[in-house]
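What follows is a group of structures, each given as structure tokens.
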Structure P
Amino acid sequence: MNLTEQHRAHVGGLRQTTLGIIRKGDQVSLAMKKRGFGAGMWNFPGGKTEEDIGELPEDCIVREVLQEVNTQILEVRLVAILYFYFSDVRPEERWNQKCYVYEAVDWEGEPTESEEMAPKWWKCSSIPYHEMWPADQSWIEPVLSGKILTGYYLFTKEPVCLEQRIILDQIIDE
């Protein structure tokens with residue numbers, strides 16, 4: 001299936017996830033994922049919403065950032081929604097996801113290491129894209145330059161990005 005077919009087939013059954021961007025001047029806090037999905041790659045803190053209690057993505061990002069990097073998010077702004085599909089993973093395994101990306105408008109505490117993530121400040125011009133998910137640069141750079149966007153990505157589990165589509169200046173919440 002191509003990206004459009006994947007989206008049509010799975011949009012209603014996607015796992016809801018979040019990512020949180022913490023910035024300080026011309027720096028951004030990324031964290032090395034130490035275990036689980038995406039281990040060994042730099043990413044922003046975040047995680048899965050607690051579906052069983054109906055947790056909202058805005059509440060999830062606050063909880064996850066506190067758990068993963070010991071930083072209290074006080075106010076966020078939605079900057080992107082990313083739809084991730086995996087061509088060679090059965091839908092029942094729930095790898096396909098709708099990811100809400102928030103930028104922290106106000107936060108307290110210096111990001112520190114937890115059992116799951118080890119944060120580090122990076123200059124926005126020196127982000128280690130070669131140690132991140134393929135295609136991350138395609139959405140991170142516009143978001144860090146002030147754009148909002150919707151992104152659609154088709155991956156394999158290796159991970160290799162087979163196809164991507166980005167819509168700038170629009171957040172599509174399907």
Structure Q
Amino acid sequence: MTVFMIVNRPRILVLGLGDPARGDEGIGVYLARSLRDAFDGVEVRESSTEPPPFFGIFHDFDLLIVIDSVRFCSVVGRVYVGTPTSLSGLKGAPTPQTEALDDALTYARLTGARMPTIKVIGVCVPDEDTTDSDLTPAVADEYAAILARVRAAVKEIIRDADASSRTFSIGHA
């Protein structure tokens with residue numbers, strides 16, 4: 001008897017959301033740019049002002065990792081891992097990207113359309129609106145540490161997805 005393992009790596013997209021023209025609101029885009037070459041076999045994209053085509057993403061990927069700013073938290077730079085529903089509650093005012101994600105999730109649930117596993121990495125930013133295109137000093141000073149925490153969170157999510165995608169089979173020689 002032969003025991004073998006088949007590993008089917010999930011198709012993974014890391015998607016940074018935000019609007020860099022609005023300072024800290026763009027942290028997801030900045031982080032996506034910094035993570036572009038950090039993971040083998042993982043696609044990294046950014047979506048700054050226009051909502052991404054979530055229906056196509058749902059079809060083309062098995063795991064979607066969304067990185068976005070969140071406002072209602074106590075420590076600037078803290079990183080949370082959660083679900084798409086938790087993102088809406090922590091964003092403050094909705095953005096075109098988060099509204100598009102909510103709409104795509106609702107449509108997929110109602111129609112039974114394919115949905116990937118979706119994880120959200122929320123990065124705490126100050127609860128203030130700005131039209132400045134730079135990160136606030138509080139976020140800029142923490143950027144290297146934020147990037148390290150986000151990279152570690154993405155790595156853990158990918159590791160868990162890889163582990164759950166392994167299929168063990170028993171065959172005869």
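Values in this text are rule-based calculations from the coordinates and carry no lab data. This one's a predicted model, so the numbers in the text were calculated from it and none came from an experiment. Cβ atoms are built from the backbone, for glycine too; each structure is taken alone.
Using Kirkwood radius over Cα pairs in Å as the calculated read-out, with 16.9 as its value, let me know the right label among P, Q. Walk me through the intermediate numbers first.
Details: P: 16.2; Q: 16.9.
Of the options listed, only Q reproduces it.
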Worksheet entry | With distance in nm of label points 7 Å out along Cα→Cβ at positions 135 and 159 derived as 1.0, matching label from P, Q | P
Practice prompt. Rank structures P, Q by Cα Rg over 2.2 N^0.38 Å, for residues 23-78 alone and report only the one at the top, that is, the highest.
Written response: Q
Worksheet item: For which of the structures P, Q does the calculation of helix-only ellipticity at 222 nm (-39500 (n - 2.57) for each DSSP H run of 4 or more, over all residues; to 500) return -5000?
Response: P
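Could you figure out which one of P, Q the value 2.7 for distance in nm of label points 7 Å out along Cα→Cβ at positions 71 and 119 was computed from? Working shown, then result.
Details: P: 0.4; Q: 2.7.
Here the read-out was taken from Q.
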Practice prompt. Identify the structure, out of P, Q, from whose coordinates log10 I(q)/I(0) by the Debye sum over Cα atoms at q = 0.19, 0.23, 0.25 Å⁻¹, for residues 47-142 alone was calculated to give -1.22, -1.52, -1.51.
Written response: P
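Using relative contact order in percent (Cα under 8 Å, 6 or more apart) for the comparison, can you identify which of P, Q gives the largest number? Don't jump to the answer; show the numbers that get you there.
Numbers: P: 27; Q: 35.
Answer by largest value of relative contact order in percent (Cα under 8 Å, 6 or more apart): Q.
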Item to complete: Work out which structure the value 1.4 belongs to, where distance in nm of label points 7 Å out along Cα→Cβ at positions 31 and 151 was derived from one of P, Q.
Response: Q
